[in-house]
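**Q** Scrolling down, you'll hit the structures one after another.
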Structure P
């Protein structure tokens, strides 16, 4: 087994220090002082200094004279700190200006240190080392924070994908048994989102319908009929109208769905926002504004907003969609029926919002319409085994 030769391993380059001074003898002096420990670049004026500072590789630190023709050191520092590309480079002023006001101005402009001439080599080297160490620490923390932010974002995305996979798995289970599914799930979740966006600034809903809640509504909506997996085939797959006893059993899909979601939350052992909303929708989307719905006979504001939105979306989709036992109603007829239910079946303000976006809902219905193959598949599910 061969081992790498340490002498051939890449070494970390020395820090790069830019020295800016209009006096050639000062540039030569600083180059001699620093070159054993650092890579050194020199600039005889401010314009040249700015060009070097903006080049690659950028200096790790700048030693800057103040009294220079054309552009003094204060202006050079001002421009360095105004440019996002160079504002992080530490600047140390080296100047014969010894007044406290001069030093104060230098710090005000963003310098990290101020050394008066004639310089002490030991002090200059010590100050440079200190500020390069501080810069390295700041860079490390910045990189660490960026890494942590990226890791948090990655884990949040992983959580989101896990939640979506959970929803997909649960809704896929429902699809295998529900004779009315087709693209119903895709359509209703988009109707719900469109309604929520339309109501986002409505006085009655603005406190609730922020962007985060609207996203949760979109992700939770597919679980509204998850309880149908617990309904017997003889009822769920019946092609005709249900009798009273059968309908009473069908109505239990709301509580069955709610209980299933609550059990999932309990097993996770921590709050999950999209499951909270999914539980509201599953339990209450068959409630009616006038209190004549089920399973709890809730009325008006007692019905969760999420369920009120789903009620409009669910009924509109049932009306406009073709089923094995009925033809699709026209969009116009479906809208008229929704309007007739305002104040009885539906929250009137949600109906008003629906009217304002009815063209968008119609477009969603057309984009995700059930094909003949979808209908044939649904019809196949209804055949007795």
Structure Q
């Protein structure tokens, strides 16, 4: 009973790629800077990830190297143009994009906003790049008085819509996002439309866990599609289903936070099924990376690290686990946006040779190719399988 488990530690980059300067990300190193700043904190430990081999990855010189790493490991280089969530996940699944999704450093053009306002039957507020927490602090009170949703974006390819849950009900907010998704096509096909609900009162607003992402459909088949077509189950935990616009997904569950994501992962590992289990743990990026919160990011990493023995203990004999990331989001830099970084890869399982250094892989899509190879899929996807180097 073959299963591939892919766990994406959202935004846990491990150092700037050679082309980081093109994105304004020279010197970024999400994990490295966190580890160096928190190394003397007694609560900060990544001991389980170190035992798996995280410290052996090329360029990771800020973690302990276990004498006998339990997994194989690599440094992953993104080939697609961009540094956003959709681009990273699609590449992990076998798609390399040669054109980045559009971004709007000065807000969305007049024709887009007018078409959106006509579709939803009301005006909007905002329409400029901003931190999600800051823009609801600035415009939340006016939103509550007028009922107008708040439109904003970032350095990433996103159209974000914030609304108070008592002013615009969740289902209405989601419907508005679906209308925006239908408008944002062609040259304005942003990677994601994101519902950003919040609650509270002026001066005390907070975003809730009812976020919802509305992504484009993948531009071609991914390893998920090929697996589902062959009769395998493809189970998605967290925002994976949204990132792929439900394509290639047979079962899904949304989660409230990282620990909920781990709970769902462990529960599904206990089921008997063949195929792919694809997990996104978003707290690192959403709660800490974008908010430049080094300590919060570090505590979330340490909390997750303690849970890995449960994940490994729930795996079956033929399971292969891939632990990776989709981009960086260095909380120690002035930027609050994603960073163009290498990502880690740890591969573990009873059928995996331990201690194999797979070097620097050119393309996150090597994960997709390896999963396809393991599951026996004839898949027309990007990437080079490294299965033969690690399989016992």
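Every number in this text was worked out from the coordinates using simple rules, so none of it is lab data. This is a predicted model, so every value here is computed, not measured. Cβ atoms are built from the backbone, for glycine too; each structure is taken alone.
**Q** One of P, Q was used to compute helix-only ellipticity at 222 nm (-39500 (n - 2.57) for each DSSP H run of 4 or more, over all residues; to 500), and the result was -17500. Which label is that?
**A** Of the structures listed, the value fits P.
**Q** When relative contact order in percent (Cα under 8 Å, 6 or more apart) is computed for each of P, Q, which one produces 11?
**A** Computed on structure P.
**Q** If Cα extents along the principal axes in Å, for residues 20-155 alone is computed to be 56, 30, 29, which of P, Q is the source?
**A** P
**Q** Assuming 2.5 is distance in nm of label points 7 Å out along Cα→Cβ at positions 36 and 364 as calculated from a single structure, say which of P, Q it is.
**A** It traces back to Q.
**Q** Taking FRET efficiency 1/(1 + (r/R0)^6) of positions 76 and 300 (r between Cβ atoms, R0 = 35 Å, to 0.05) for each of P, Q, which is largest?
**A** Answer by largest value of FRET efficiency 1/(1 + (r/R0)^6) of positions 76 and 300 (r between Cβ atoms, R0 = 35 Å, to 0.05): Q.
**Q** Once distance in nm of label points 7 Å out along Cα→Cβ at positions 212 and 236 is calculated for every structure in P, Q, which label goes with the largest value?
**A** P
**Q** Another question, if that's okay. Figure out for me which of the structures P, Q the number 5.6 belongs to, where distance in nm of label points 7 Å out along Cα→Cβ at positions 108 and 268 was derived from the coordinates.
**A** P
**Q** While we're on this one: To which of P, Q does the computed value 275 (volume of the Cα convex hull per residue in Å³) belong?
**A** Traced to structure P.
**Q** If you work out FRET efficiency 1/(1 + (r/R0)^6) of positions 28 and 188 (r between Cβ atoms, R0 = 41 Å, to 0.05) for P, Q, which one comes out largest?
**A** Q
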